[in-house]
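Trainee: What follows is a set of structures for review.
Just so it is clear, none of the values below were taken in a lab; they were calculated from the coordinates. Bear in mind that the values here come from a model prediction, so they are computed numbers and not experimental data. Cβ atoms are built from the backbone, for glycine too; each structure is taken alone.
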Structure I
Amino acid sequence: MIPVSFDYVRAASIPEAIQLLKNSNGEGKLIAGGHSLVPLMKFRLSNPGTLIDISDVNEMKGVGIVGSRLVVGALTTHAEVAEDTAVLAHLPVLAEAAKQIGDMQVRNKGTVGGNIAHADPSADLPAVALALDAVVHLTGEDGEEKVPIQEFLLGPFITSLPETSVVTAISFAVPPAGTQSTYLKYFHPASGYAVVGVCAVGGKTAEGLVNHVRIGITGAGDCAFRTEQAEKFLFGKPATLENIKQAASLAAADGDMGEDLFASSEYRAHLCKVYTERALRKVLG
C-alpha cells in the first residue's frame with residue numbers, strides 16, 4: 001500500500017500545467033482531489049514519475065450558464081455541484097448524481113473533471129454526461145478543443161485526452177423546458193460504486209407522446225454508454241407503461257455487459273432493464 005517514488009510539483013495556471021506535462025515526457029499525472037489516482041498509486045497500478053498538482057488553478061473552478069449549456073469547471077467539487085444554485089435550477093439531475101458519489105470526504109475533495117477524466121467504468125457522472133449530451137473542454141499545446149463525451153470515453157480508464165492536454169471544464173446541455181430527469185443506481189455494498197447506474201431525461205407533449213428521451217448507463221460494462229435503441233423505440237410513442245417496459249427491455253442492447261465476483265453479465269443486463277424502467281417511469285409518468 002505504498003506507492004513508488006515520484007516527484008511533486010504545483011501548477012498555478014493552465015499553461016504551466018501543460019508545460020509541466022510536456023516536461024515530464026509522458027510520465028506526469030495531474031492531481032486535484034486525488035481520490036481516484038492515489039488508491040491506484042498505493043496498489044502500484046499507476047506509477048507516475050511526476051504528480052502535477054492543479055488544485056490551485058482557480059480559472060478551472062465554478063459553474064456558469066453559456067447559451068443553452070451549463071458549464072462546470074473541471075476543479076469544481078462534487079459537493080459544490082450538489083449545492084450550486086445554477087445546477088439546481090437548470091440541471092437538478094447533476095446535483096442528484098453528485099450527492100450519490102462516494103462519501104462526504106470524497107464529495108468535498110473529488111472534482112467533476114477528475115471523475116470524467118479518470119473514466120472509471122463504475123463512476124456515476126459518465127451516465128449523466130451521456131444523457132445530457134456533455135462536451136469535454138480541453139486545453140493543450142495547440143489551443144482549446146471540445147470533445148463530445150461519447151468520443152472522449154473510450155474504455156475502462158481510457159480516454160481520448162492527449163498526454164499534454166488538460167480537461168478544463170465539462171459542459172452539459174440544458175434539456176428542453178418541461179422535461180424531467182433522474183439518476184438511479186444499484187450501489188455496490190462495499191464501495192458505493194454503481195453496479196448499474198441509470199440517468200434518464202424525458203419529456204412528452206400535451207398529448208402524451210415522448211418528444212425527448214436520453215438514457216445513459218454506467219457500471220454495467222467497460223464503458224458508460226447511451227441506450228440509443230431504447231431511445232429510438234420510445235421517441236414519438238405514447239408514454240404508456242407498456243412502451244416504457246418495452247424500451248427498458250432494450251436497455252442493455254447498446255453495451256457490453258461486464259462480469260465479476262459480485263454480479264454476472266446476465267444480472268447486470270437485468271439491472272439495466274429494471275433501473276431503466278424505474279427511471280423512465282419517474283420522468284415520463
Structure II
Amino acid sequence: MIAATPGPSAKGASARRAAGAGVSAAALAARRADPDRFLCALFLPQAAREAAFTLIAFNHETVRALGGMQSRAVAGPMAGLIRLQWWREIVQGAAHPHDIADPLRALVAQGRVRAETLLGILDAREAELDGLADWPAWRDAMRGGAGGVQAAIAQAAGVTDPGLLDAVALNGAAYGAGGLARHLDRVLAGGRCPVPDGALAESGLSGDAIRDGATVPAALLPALRAALCREGADFLARAGAGRLPRVARAAALPGVLARRDLARQGPAPAARGLGDRLAVMAAMAFA
C-alpha cells in the first residue's frame with residue numbers, strides 16, 4: 001500500500017504538542033528531526049529563525065519520502081514520488097493540509113524564498129529516487145538538495161547576492177556530503193542510496209538492490225566514505241575561504257560542521273560533541 005500523505009489529524013496533534021511546548025510546530029519539528037540545522041538557525045537574525053525552522057522541517061519531509069523499503073517493495077519508487085509531488089504542489093500553492101504547509105506557502109507568496117529553490121530541493125530528491133548515475137549527477141543533486149536548503153534559509157534571511165547565495169549553497173552541499181560520510185552505514189541500511197550507481201557498480205552492487213534492502217559489505221564503506229569526503233572538501237574549496245557577511249555566514253554555518261565531519265572520515269559518534277557546538281559558536285563570534 002502506498003504511504004499516505006500527512007492528514008489533518010496528524011497536523012492537529014503536532015500543532016497541539018507545539019503549542020504546549022511554547023514553540024511553533026515548525027520549530028518543534030526542526031529541533032527533533034534536524035538538531036544540527038536547528039542549532040545553526042539559532043544564530044540567524046530573530047526575524048529569520050521561524051522561516052528557517054519551516055524550511056528545515058520541509059527538508060525533513062522531503063528526505064522522509066526517500067525511505068521505506070516496504071512501500072518500495074510494492075510500488076517501486078512511486079510511493080516516494082507521490083509524496084514529493086504532494087510537496088511540489090504545496091510549493092506551487094496547493095492547499096494541502098500540513099503543519100508547515102501554510103508557513104511554507106507564505107514564504108513563497110511573500111517573495112522571501114524563491115519557489116525554484118524549493119523545487120530544486122524536490123528535484124534533487126526525485127533524482128535520488130531515480131538513481132544517481134555518476135558523480136556529476138550526485139554533485140548536482142547535493143548542490144540542489146542540501147545546498148538548496150541553506151540557500152533557501154539565506155534567502156529567507158534577506159540574502160540576495162548571487163555570489164553569496166552560491167557560497168552558502170556550497171557550504172550546505174559540503175554539509176550534506178559530510179552527513180552522508182558520518183551516517184553512511186545507517187543511510188544505506190535504511191534503503192536510501194544517495195551515492196552514484198557507478199561507484200557501487202565497481203564493487204558489483206547496484207542502487208536498486210540497496211533500495212530493495214540488499215546489505216552493503218562493510219569492506220566497501222571506507223572507500224565510499226573517502227570518496228564522499230573528497231567531494232565534500234571540493235564543495236568547501238569552491239565556496240572559498242573568504243569571510244562571509246554575518247547573515248550569510250549564519251546561513252552557511254552547517255559548513256563548519258562539514259569541515260569537522262569530512263576531516264573525521266569515519267563513522268559518526270553517537271551524538272554531536274561539545275567541540276562541534278563550540279566550533280559553530282566560534283564561527284559567529286565576530287561580526
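Trainee: Work out which structure the value 5.6 belongs to, where distance in nm of label points 7 Å out along Cα→Cβ at positions 49 and 249 was derived from one of I, II. Kindly include the intermediate steps, with their values, before the conclusion.
Mentor: Numbers: I: 5.6; II: 1.9.
Derived from I, not from the others.
Trainee: For which of the structures I, II does the calculation of distance in nm of label points 7 Å out along Cα→Cβ at positions 113 and 257 return 1.7?
Mentor: II
Trainee: Given a computed value of -9000 for helix-only ellipticity at 222 nm (-39500 (n - 2.57) for each DSSP H run of 4 or more, over all residues; to 500), which structure among I, II does it belong to?
Mentor: This value belongs to structure I.
Trainee: Supply the structure label, taken from I, II, corresponding to volume of the Cα convex hull per residue in Å³, for residues 41-160 alone with the calculated value 107. Provide the component values of the computation, followed by the final result.
Mentor: On the way: I: 128; II: 107.
It was calculated from structure II.
Trainee: Right, here's the next one. Looking at structures I, II, which one was relative contact order in percent (Cα under 8 Å, 6 or more apart) calculated from, given that it came out as 19? All intermediate terms of the calculation are to be shown ahead of the outcome.
Mentor: On the way: I: 15; II: 19.
Comparing all candidates, it corresponds to II.
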